[in-house]
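S.K.: I've put the structures underneath this note.
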Structure 1
Amino acid sequence: MHVSKTMKAVVTTGHGGYDCLDFRDVAVPTPNHDEVLLRVLAAGINNTDINTRLGWYSPDITSATDAILPGTADTQSVKNGGWNEKTPFPLIQGTDCCGQIVALGAGVDETRLGERVLVQPCMRPNGHDDMRSIWMASDFDGAFAQYVVVPACEAFRVDCDWSSAELATLPCAYGTSENMLIRADVKSGDKVLITGASGGVGSATIQLAKRRGAHVTAITSAHKAQALLDLGADRILTRDDNVSAKLGDNSIDVVVDNVAGDTFSMMLTVLRRGGKFVSSGAIAGPVVTLDMRDMYLKDLCLIGCTAWDKPVFPNLIRYVEAGEIHPVLAATFPLSEIVKAQEVFLRKSHVGNIVLIPPGI
């Protein structure tokens, strides 16, 4: 397959606002041993990409994401703004990638050329007994480009009738969700409460929890209620509802909460004795009030999730190929319109995921 020497990419130049997103020509990367070069067919947008650019993972920042969102926010002085090591700027972001294998590094089976694949963005370089992880687009260049290089073992072939844009909704959101449900051991009959249920992770969690046979209560804005019922939610609460009053104390087996902020303490109140609280995000604010009595007197289990467990991505590929889940694609934008796409994403008026399409696709 012919591959040009240069490509269009969005290069993030540092922590800051939209002015740090530079759409420009860069060299096409070359795959090394056990790596593959992908032509990016579609790349999803998620909170991780935006939070990394803003430096939100720094302990210096204690507010919600939307508190530091002005388009030219001055966060250049933020220290340790990445979630693993210092973010290696300049960096091509883009955690969610659907692509086609167009070139092989040494040691890669030649039959893989031409495969349409999804990239597992969370990689465990020391194996699954070590919690260290590295992430595409946070620790090395990602998919906001026409081409990207990834380890061959992290590129999973998928055979289905989903469009490439639909597949690009899957990796980060559904992987994050599946990992949380595995860690919390969600099973048939469990009563699960999902906050932020209209977003990428939330809408994925509705489907994946229902697939396990759980009873799902989803929290969202009123105008999105029907869309989440259509996804399989059994009950809808709005963000204005008093969750404890509506559900009753000690009524929920598992809370899946990527919102945090002021509602955190109420989530512990509704958990039953021995219940589980699982989280991989905190978009409404990372610093919360925890009444330790709620935790220890009720024997609660609080579970933090970043590194993905081994079954996560193979499970997702299997679910897609078996038709057990379906995509929730809110909109697509050309890669060159990344600023507009992220602005729409951050308004949170959509359900599901927003995806970027590189030039030439």
Structure 2
Amino acid sequence: MKILWFTWKDMEHPLAGGAELVNEEIGIRLARDGHEVVFLVAGFKGAVSETIRNGYKIIRVGNRYSVYYAAYRYYNKYLQGWADIVIDECNTVPFFCKFYVKERNFLFIDQLAREIWFHEMFFPINILGYLVEPVYLWLLRDRRVITISNSTKKDLLRYGFKNGNIAIISVGIDITPVEDINQMAKYDEPTILSIGYIRSMKRTHHIIMAFEIAKKDIKDLKLIIAGGYDSKYGKKVFELMQKSIYSSSIIYRGKVDKENKLELLRKCHLIAVTSVKEGWGLIVTEANSQGTPAVVYNVDGLKDSVIDKETGLICKKNSPSEMAEKMSELLINREIYYKFRHNAWQWSKEINFDRCYNDFKQTIENC
């Protein structure tokens, strides 16, 4: 088949994350199976307009904000009628392919973004995004949809999408689970990990606050924060680290490469995630694969990636005090900790890109 995929980022984009990883792994496998795949995405500073990556083609048009109109124009001029299937990926905003693409098309929705608008965009764009999302979802409610979590499916059902038109596929991770977690040595002192690009919607400052509370009960507790930043929010988080009464127990690692990321995922005792919303907590599954359980907020995506009281703990109330209580509960009770650690590791083995691709392939073949 010829597959045209509209999405606003590719894996080489500076802001690429979990959604782009899923896209790439599916794209690689589609190409291996002999399909022609073209990703139509936004450009970025220093990017070439066209490139071949891992067997699939990337065409870059416009920028973060103009890509939606630029992709519409490019499609009409060069790609109309080329594809057998068109994927309209909604990663915050859809491309509205329904209204101009004649080929068979469907939506790929990683997550809905309504709450995120207030964390990632400025006034009045954030208000506009919050108000418009229900409108465009209503307009697209007759579409077939692929998504990656039951939480997003429930969201879509509330907006009028039909249950039979929504398919959930597994996600995957590009990290191989360790062979024996008992051979993976942890740091000598109990250590919490926060990892990933520091953005407002990740609420990294909640993790710092939770750490400060938990440290009152666990005197030798440490916190490692890994991830780059380039925003006012990132600077705020950095200042909080420096001004903390426990600043000597907070280590900032900055942006880390894959080797150092793996080391952190293995050696830290817990990963804490406090995002406003996720499609799926990929970083949780990655940590689990290295023998590290998670404590997370009770939000879409994160509550899908953690089985509460089996592979980790989900906060009942999304607050630093509740997060601190869960951290202490898991770290102090060693028997429960090792049980969760083992369960999380075993579950991570089921979450891989071969399964993800098979789910995806079966879905598009049945659309």
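S.K.: Comparing FRET efficiency 1/(1 + (r/R0)^6) of positions 9 and 209 (r between Cβ atoms, R0 = 35 Å, to 0.05) across 1, 2, which structure shows the greatest value? Present the calculation step by step, with values, prior to reporting the outcome.
M.R.: On the way: 1: 0.45; 2: 0.70.
Max of FRET efficiency 1/(1 + (r/R0)^6) of positions 9 and 209 (r between Cβ atoms, R0 = 35 Å, to 0.05): 2.
S.K.: Tell me which of 1, 2 gives 1.00 when you compute FRET efficiency 1/(1 + (r/R0)^6) of positions 25 and 177 (r between Cβ atoms, R0 = 30 Å, to 0.05).
M.R.: So the calculation was done on 2.
S.K.: While we're looking at this one, here's another question. For structures 1, 2, calculate relative contact order in percent (Cα under 8 Å, 6 or more apart) and state which one comes out highest.
M.R.: Biggest value here belongs to 1.
S.K.: Comparing mean count of other Cβ atoms within 10 Å over residues 17-24 across 1, 2, which structure shows the greatest value?
M.R.: Largest one: structure 2.
S.K.: Given 1.00 as the derived value for Rg/Rh (Cα atoms, Kirkwood Rh), for residues 105-168 alone, which of the supplied structures 1, 2 does it correspond to?
M.R.: Clearly, the read-out refers to 2.
S.K.: If you work out distance in nm of label points 7 Å out along Cα→Cβ at positions 329 and 345 for 1, 2, which one comes out largest?
M.R.: 2
S.K.: Work out the source of -6000 here, i.e. which of 1, 2 gives that when helix-only ellipticity at 222 nm (-39500 (n - 2.57) for each DSSP H run of 4 or more, over all residues; to 500) is computed.
M.R.: Structure of origin is 1.
Just so you know, all these numbers are worked out from the coordinates, no wet-lab data involved. As the structure is a prediction and not an experimental result, all values here were calculated from the model. Cβ atoms are built from the backbone, for glycine too; each structure is taken alone.
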